[in-house]
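Dropping the structures in below, format is C-alpha cells.
Derivation of every value follows stated rules applied to the coordinates shown; laboratory data play no part. Computed from a predicted model, the values in this text were never measured in an experiment. Cβ atoms are built from the backbone, for glycine too; each structure is taken alone.
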Structure I
Amino acid sequence: MSELLTKAIAKSEQVNNYLHPVRDQARSRLAASSWPNRKTEAWRYTPLRALEQSWQPSVPSTLSDEALARLDLPQLGSLDLIWLDGHLQAVEGQLPEGLSLSRFSDLSSDHRQSLMQQLGQTKPEHHLFGNINDAMLEDGLWIDVAPNAQITQPIRLVFAATQAMTEVQSRVLVTLGDNAVAHIVEHHLGEVRQWQNQVFELSLGNHARLDHQALYAQQQECLFIGGWHCALGQSAELNSLVLAQGSQLKRINFDVLHRHQHASANLDQMYLLAGKDLFDLHSCIEHEQANGQTNQRVRGLVADQARAVFNGRIHIHQDAQKTAAALNTRTLLLSSQAEVDAKPELEIYADDVRCAHGATVSQLDDQSLNYLRSRGVAKHQAQAMLSLGFMQELVADLKHESARNWLQSYLKQAFWALQE
C-alpha cells in the first residue's frame, strides 16, 4: 500500500469531530484499495510518481493587502472567497440575499445533520482521491443558494498556492434550491511545489440553473488532483466552461448525474499545454432518466513535449429514453513530440435516443499558415493566431461579459507566451 494511502487511513483515525462517519466509510474503502499503476485502466497514461514525496500539512496564514495585490485578480464585479493553501482567509464583498456561506466546523447541530445528508451524494465511491479527501476531512465550505433566489453576481472562488512542499485537502459543497440561479467562477493559481487534492460537490434543485467557469492556472511545479461532481434536478440546467493549463501532474474527474427528467448540461472544456506539462481530464455523464440533454465540447492544444489525456464517457441508462447527447473532442498538436490520448465513449441501453461522439487530432492547416506568412506575419505569430481562433469559439459563447472578457484576455496572453 502506498505511503499516501497509509497516511490517509491514519489521519482518519486521529480527527475527532461530527464528520467521523464520512471518514470511517472512506477508511474502509481505502483499506480495500490499491495504489494505481500503469495496469490500472483509469491511470494508465498518468503516472503518480510525482506524489511520492514528503508532504507537510499546510498551515493557516494571513491574507494581507499586499498578498491580495500580488494575486492580481481581474475585476469581475464578483463576491470573492479567497483560499490560501486550502484555508479560507477572506470574503471580499457583501453577501446577496438568498446566499449563505458556512464552514463545516461552524454549523449548528441541525445544520450539521443537513450537511451529512448532502456530503457524498454526488461523488462516486470508486474515486480513490475522493476517498482520500473524505478520510482526511476536517472542514470545508458550504455554499447554499435558497429556493427561488436569483444570484446574478458572480461568486468567485480563488485558490492560491503559496507554501512549498505542502499538502492541501480542500472541500466545497454547493447546493441550489428549486428555481435558484447562481454563477460560480473558480480561479486556481500558484507556482510553488504543492500537492492539492480538491473535491467539489454540487447539487442543483428542480428548475435551478448554474453558470460555471473554472480556470486551472497552476504552473509546472503544482500537482493538482480534483473531483468536480454535480447532480441535476428536474429541468435543472448546468452551463460550464473549464480552461486548464498543464503542470507536472494535473488530473480532473468531472462527473454530471442526470437524476431527473428534462435536465440539461452544456459542457465546454479546454486545455493548453506546453513544455513537459501533463493534463488528464476524465469525464463521466450519467443519464439516469428520460428527456435529458448533454452537449460536451472539448478543445485542446498541445505543444513541445506535453501530453494530454482525455477519457469522456456518456452513459445512457435503460430508463433514459429520448435523451440527446453529443460528445466532440478536437486537439491540435503543435509539435512532433506532443501527444494526446483521447477516448470518447458512448454506452447506451435505451433505444429511443439521439447520441453522437467524435474525436480528431490534427496539426495546424498548412494552407492557412502559409497564407498568413505570405502577408508578412511571422511564423510564431501565425501559429498563435490560428490556435487562438481554434480555442476562442468556446469562450465566445459565454453570455457573462466579465467572465468572457477575462478568459479571452487570458487566452491571448497564454498563446503569445506559448509561441515565444
Structure II
Amino acid sequence: MAELAAKSDPTEAMIASLTLPNATWAKPAREGALARLRQSGLPTRRDEYWKYTRPDTLTQVTAPEAEVLVTDEAPMFDGTDRLKIVFVDGVFDAEASDDLSLEGISIERLADAQSDLHWAKSLYGVLEERGQTPVSRPLAALNTAFATDGVLIHVKGKTSKPVNLIYRHETNTSDAILHNCVKLEPGAEMTLLENGPAAARFNKVLEVDVADTASFHHVRAQGRDHERRAVTHIFARLGAQSAFRSFTMTVNGQLTRNDCVIEITGDDALAHVAGACVGDGDFHHDDTVFITHDALNGESRQVFKKVLRNGATGVFQGKILVKAGAQKTDGYQISQSLLLDDDSQFLAKPELEIYADDVACSHGSTSGAIDEDAMFYLRSRGVSEGEATDLLTLAFLAEAVEEIAQEDLREDINARMGAWLQRHRS
C-alpha cells in the first residue's frame, strides 16, 4: 500500500498533463485503461520487471529533449515496394503518405474512426488488458487511455505488398503516443514494416489478432536519433495454425524498452520473436518478452542478440509460460551479448514456467568477447582489425536476422547494421 501511495502523485501528475481523446466507440476501453493505470501506478525501479531499467525519463510529465539527427542516409526499406503511412512527431502526415487503399485490406486512422460499430471496438485495448496479467504494464495502459493517433488495419486476404509505418522526429521536445491495431481474418496474410524514431519520447502499442490459419510478418527498425527514448509494446493473440513473426533491429537511442506479450490460444500455432541491437556509449536497450502457450503443439522462438561497447547496457527478460494441457509445446529461447570492451554490461533474466509434462522447452543466455581465433584467422589473411570486428559482429547477429522470412528485408537489415558498425569503428 505504501508503495502504491508513493506512485500516486507522479501518476496523477502524468494523467493531469494529458487529455482523454473523445472517441465514442473507444471510450469504454480508454476509461478501463485509465483505471488500470491508476491501480498499478507508473513503473519504478522497485517493480520486478523494471529493476534493470530506469523508467524515470519515460514517466516524467515533460518529455526530455532529444536533438534531431540530420543524416543523408537513405530511408529504411527504400528498395521495397510498399504502402507508406507517415507520422511526424506523432501526427499523421497525409501529404507524405500514400493512398491508404490496398486490395485485401482496409486501413483507417485511429483519430478518424467514429462509428460506434467499428470493428476495432473488439480489439482496441482488449489484448493490452489481457497482457496486464500476471505482470502489470502501466505504460501500455497509459497508451490505450491517451493515444492520439495510430492506424486500424483489417486484413481480409493476402496483401500484395507490405504496409510501412514511418515515424519521423522533427521537434526536439516532441512526445508521441500512438496505438495501432491489426486484425487478420482466417487465412489472411500481411507484412507490417515500421521504422523511424517518431519523437523525442515515444510510447507505442501494437495489438495484433491473428485468426486461424492467418500469418503476420513484422519487421521493425529503430534507430537514427541517438538521444531518443522509447517504450513499445506488442500484444498478440494467435489462433489455430496461425503464424506470428516479429523482428526488431535497434541502433542508437539513449533508452529503448521493447515489450512483447504473445498468447497462443489455438493448436499448431507458431510465434517467433527476434531482435538484434548494436549500442555504443550512453545506450540502454531492454527486451522484455512473455509468451504464453495455452494450446496443443505450439511453437515459440525467442532469439535476441546484442552488441555493446563503450559502456552500453543491454537487458533481456524473457519468459515462456506453458499452461496445463498445452502438451507438445516446443519453446526455445536464447539471449546472447557480444561485449566489445570491459565497460559494457548485459543483464539477463530467462524464465520457464511449465505446467504440462510433454513439452520441449529450453533457454540459454551467454555473454562473451570477440573470438580471438577467428580474429587471428581474418587478420592473417589481410583483413584489417576494424573490418574483421565488423564481420564477426554481423556473424554473431546472423541467427536473429535469419528469423526474417523475406530475403530482401534481411539484406536491408544487414546492410544497415554493417553501415552503422563501419561508422562507429574505434
Structure III
Amino acid sequence: MPGEGVSRPGADKERLVALDFVRGVAVLGILCANIVGYSQPMLASAWPGALAVPMDGGDRLVWAAQFLLVDGKMRGLFAILFGAGMVLFTDAKGAGLQARRLGWLALFGLAHYFLLFRGDILFSYAFCGLAVLALGAHRLGAAAALTTGIALYLLGAVFSAVLYLPELAHEQAALAACPDLAQCLSGAEDGSYWARLAGEHETARGETAAMRGTWGGIAAYNLAGHLWGPLWGALMALFESFPAMLIGIGLYRAGLFGGAAGEDAAPGRLPRWAIWGILSGVALSVPLAVWLVRAGDPLYLTFFVLLGPAQAARLPMLLGLAAWLAWLAPRVAHGWLGRRLAAAGRMAFSNYLGTSLAMAAVFQGWGLGLYGQLGRVEMLGPVLLGWIAMLAWSRPWLAHFRQGPLEWAWRCLTYGRLLPMRRQGG
C-alpha cells in the first residue's frame, strides 16, 4: 500500500516520480477491484453466488474483464510498490523506524477493517512488511530478491490450491450426485456440502441486512462476527503479498523504478517485457475464466481457481504491468493526466481510506443505502466518480500541503512529533 517518500537528490527524485505514478494508477485500480466488496457481501468479491443481484449478460462481461485485468493485479501491484517503498525508506531511515512505521500502519488497518471495510489490505501489508524486516529480506540484492519472490509466489499458489483440493473433490462429487441446485439446497442434511452452501447464502443475506443498518450496528457486526479476520488475512497474505514485496525489492534494486537510470539498465527492453508479460498473463487467465463460467461458478472451484491457478497466471501480468508503467512514467508524468496520477499516488494512503469512507457513505445504511442493489455494470458509476474525485483533489491539495492528510498523520506518529504540513507560502 502507500509508501512515504524520502527526498533525496538526483536519480532518487526520478525514482519517486515513477513510484508515485505507478502507485496512482494502482490506487485507482484498487477501487475497481474493491467495488464488489464495498457494495455486496464480501464473499461476492470472489464468488458470484453470493451476489444479492444475480449477474446478467452485461454483468458477466464486466466480471470477465475484472477477472482478466483487475482482480488480484492491483493488489499485487500495490504489494510490489510496497516492497520498493520499504527499501527506499529503510535505506534512508533504518529498519527500526521502519518497524515503528509498520506498527502504526497495522493500527490504521485494524480501524479500517472494523469501522469501514473488511477488504482492508493495510494490516496484511504491515504484517508482511514486518516479516520482511525480521528476515532481513530488505537487504537482499536484486537477483536474490527477484528469484526468491517469484519462487515463493508460485509456491504460494500451489499451496493455496492444495488447501482446497479436499473441498473441491467433495463439491464435485456432490454436484455430480445432485444436479438440481434448488432441490439439493432445500433438502440439505447437516454437515453436507449442500448444508454448507446454504450456510454461505444465509451468511451473505445476514451481511446484507447488517450493512443496510447504522454505522454502529455495522461496526458491532464486524467485531462480533469477524474478530480474527485481519489475522487470518495476514497469514494468507504470506502466500501472495509477502512474495510480491520481495519482487518489488528486487525490481527496485534492479533500477526499474529509477526513471532514466532504469531505462539505461535495459535500453528498449521494458516495452517488450511489458507486452510479453501482460499478454502472457491474459492468455493464461482466459481458460480459467471459461472454466468457471462453464462450471457455473461452484463455490470451492472458484476459490481453488482464484487462489491457485489464477495467482500463478497473474504473475507475468504483474511483472508486465510494473515494467510498462515504469517505462511510461517518465514519458507522461509531466503531462496533465500524468501529474494528477502521480499526485494521487503521493496521496495513496489518504485516497485509499478516503475511498472506503466515500463508498461506505454510498452503499451502507447510514448513507445512501445502496448496499446489495447494484449489478456489476451499475457499480462502474461509483468507480468512475471515485476516479474523478481522486484525480481532482490530490494535486490541488499538494499545491498547499506537503503530504496528504493521512500521510502526514502517519508520519507524525512514526517520528513521534508534530511535523509541518503546510507548504511555505501555501
Worksheet item: Once distance in nm of label points 7 Å out along Cα→Cβ at positions 248 and 360 is calculated for every structure in I, II, III, which label goes with the largest value?
Response: I
Worksheet item: Out of I, II, III, which structure matches 25.9 when mean count of other Cβ atoms within 10 Å over residues 16-23 is calculated?
Response: III
Fill in: Winner on mean count of other Cβ atoms within 10 Å over residues 120-127 once structures I, II, III are ranked, highest first
III
Worksheet item: When distance in nm of label points 7 Å out along Cα→Cβ at positions 184 and 256 is calculated, the result is 4.2; to which of the structures I, II, III does this value belong?
Response: III
